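FYI, it's all coordinate maths here, none of it is from the lab. Keep in mind it's a predicted model, so treat the numbers as computed, not measured. Cβ atoms are built from the backbone, for glycine too; each structure is taken alone.
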Structure 1
Amino acid sequence: MALIFYFLIDSFFPRVRVENISMKPTLQPGELLLVNKLAYRLGEPHHGDVIVFHYPADPSEDYIKRLVGLPGDEIRVEKGLVYINGQAMDEPYIAAPPAYNGSWIIPDGMYFVLGDNRNQSSDSHSWGFVPESNIVGKALFVYWPLDQVKTLYYPMTVIAAN
């Protein structure tokens, strides 16, 4: 019975290992995440979600990134800031401001993702969009190592105008 329960849980909440530095400081290499595969069957993705997806160029590889652009969004990276539909985002979780610039309009059925370690991440700014069908699920929390247990809820907010 315990084995059946384990496989049932693993089917809907797989574990994923962080393999590189692209999501530092939020995630560290070697950390283990619990991922909710049902999250986007029961609800919509949101700006700021940390997601696991199959890399579009090689679907056998899973990537972990922050969801920045939803279908229909206009994303602009300029002077170290990310703008979503013209509004600058407050991103206290990034390692350093991005050293690149660009703008993208997200097509239907596609998503735009960036690593929190913006200047050390292979992500949408360099290889393009993530198809909706490639999304595995929403990363919920780090559960290993035990001294690093934390939730991964970091909503993106607009920088307040002065």
Structure 2
Amino acid sequence: MGDHALIIGKIHETMRNFLNRYDSLTPITPIRIVGDTPNSILDHSEFLKSINAIVEEVKNTVSTCRPDAEIRWVAVSKFEGRHSFFVLDINNAGYDYESAHMCLAKLPVYVLRLSRKPKIFRHEPQDEKLAEKLAQMHNLHGRDPLPLFDDHTQPRVYDSPRDLWT
């Protein structure tokens, strides 16, 4: 079994164990999950399609374990080197696409580190930084649909940043 299949195959168990920490009768409080994804398991010629398969596995697991959860794929960032990242919000009822470029509301960040031995852990130092980064991405991407995509492997051009409208 290649690394891709091995890693994807472990997402369900990792997420299920994480979600089982919450009382099943109580909705999960709003959280943000950052998927730390090894570039070695992604197809860079079809990057979004490739990472989408991983995101869907995470979303399906959350939906199976917690059918009441609201899941939103907010952003994805492609980097040179070893890792790329995706961001999912769970139960972020306060999210408003129209004002997200100004929103600095912090959500607890959990990093889902995908590897042969995947794990998910709380990473409080990212709460504020990621809120700022997502607001910046919403501003720069203007009215682009979610997930917002930044490709750091080549020069980025933003056609219609929101701050140009004001």
Structure 3
Amino acid sequence: MLAKIKSVSLRGLEEIDVIVEVDISPGLPTFTIVGLPDEAVKEARERVRSAIKNTGFEFPMRRITVNLAPAEVRKEGSIYDLPIAIGILTATEVIHSADKVAEFHFAGELSLNGGVRKISGALPMAIGLSNKGHANFITPLDNRKEVEIIDGVDCYPVKHLKEVVEFLND
């Protein structure tokens, strides 16, 4: 099972598109993140696992590989928690429509209970997305004000992982 989720990264103030690929396959339960992640991105494994479980969804006891592409761009911070979780939930078909997921970019840190926490850099991310054309951007509720002011970006502010899943399944 494979899912591809759109996200973003920053190099200085430049927005760079990132594709979060999640592959879930048979094998011993492992959770690996590749694609030049820093320590905070590697720690996403524990935040995502706990957030999915504590939101009431089943965390797959299989081999999970997450690739953050492009691999040559260093990925920093906790902004990939939300897109990784959405990728896992899409690959396991908890989220029913991969087509609807493909309409959005995702960024957000997850708390262990599934809450979506404010991130740094949401404004330059939104500006970069706007410069590339129209974009739908699912962001933490606490980043709403800075993202909503950007023309060409429709902001979908969320406060909890369960809220995102319900929205995508609606």
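Out of 1, 2, 3, which structure matches -10500 when helix-only ellipticity at 222 nm (-39500 (n - 2.57) for each DSSP H run of 4 or more, over all residues; to 500) is calculated?
The read-out comes from structure 2.
Looking just at distance in nm of label points 7 Å out along Cα→Cβ at positions 56 and 104, which of the labels 1, 2, 3 belongs to the structure with the highest value?
Comparing 1, 2, 3, the top value of distance in nm of label points 7 Å out along Cα→Cβ at positions 56 and 104 belongs to 2.
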